[in-house]
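The structures come next, written out as structure tokens.
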Structure I
Amino acid sequence: MRKTLKELPRNTKARVVDVAPGHAISVRLVELGFMAGEWVEVVHEAPLSRDPIVVECAGTRIALRRSEASLILVDDSPECSGVQS
């Protein structure tokens, strides 16, 4: 099922589908490794506000604001997240 990275539950793997174009941070997110086909997982959320979140993508852990994570579209369907490459 497609959703934004912001909506992805903790400890759930998903594949990046796209990064929303036209935002100032979009190019930087792609440079950090959020490219179509990459695996991504939310590994930590800040207590209380749950902002920022820590995600693992392309072998790197990155802290993102939820507003930034909302620009990243992911797919966590069972056939997509069953086997990690």
Structure II
Amino acid sequence: MANHKSAIKRIRSNERKRLRNRFQHKTARNAVRKLRSITDKKEANKLFPQVVSLVDKLAKKNIIHANKAANLKSKLARHVAAL
């Protein structure tokens, strides 16, 4: 158990950050899944910038690695172009 006041505060803030990161990561994963399942090109072109924005934000906040974000965006761009 934490003995210092600052350590107790750190535990609380870490838990809040963990839950926020988890929510954002799950939201982005669901958006990627949704984009991959779309077969209509017009709808995919509309959704693509939003998904890319979500992925970029995750990479910027170090929730996912920058290279993973780049790979995701590349694969999604290829998917949308192939429709």
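Of note:
- Computed 14.3 for Kirkwood radius over Cα pairs in Å - originating structure among I, II: II
- Top of I, II by distance in nm of label points 7 Å out along Cα→Cβ at positions 6 and 46, largest first: II
- Structure from which -29500 was derived, helix-only ellipticity at 222 nm (-39500 (n - 2.57) for each DSSP H run of 4 or more, over all residues; to 500), options I, II: II
- Answer label among I, II for the case where relative contact order in percent (Cα under 8 Å, 6 or more apart), calculated from the coordinates, equals 30: II
FYI, it's all coordinate maths here, none of it is from the lab. Note that the coordinates shown come from a computational prediction; the quantities given were computed from them, not determined experimentally. Cβ atoms are built from the backbone, for glycine too; each structure is taken alone.
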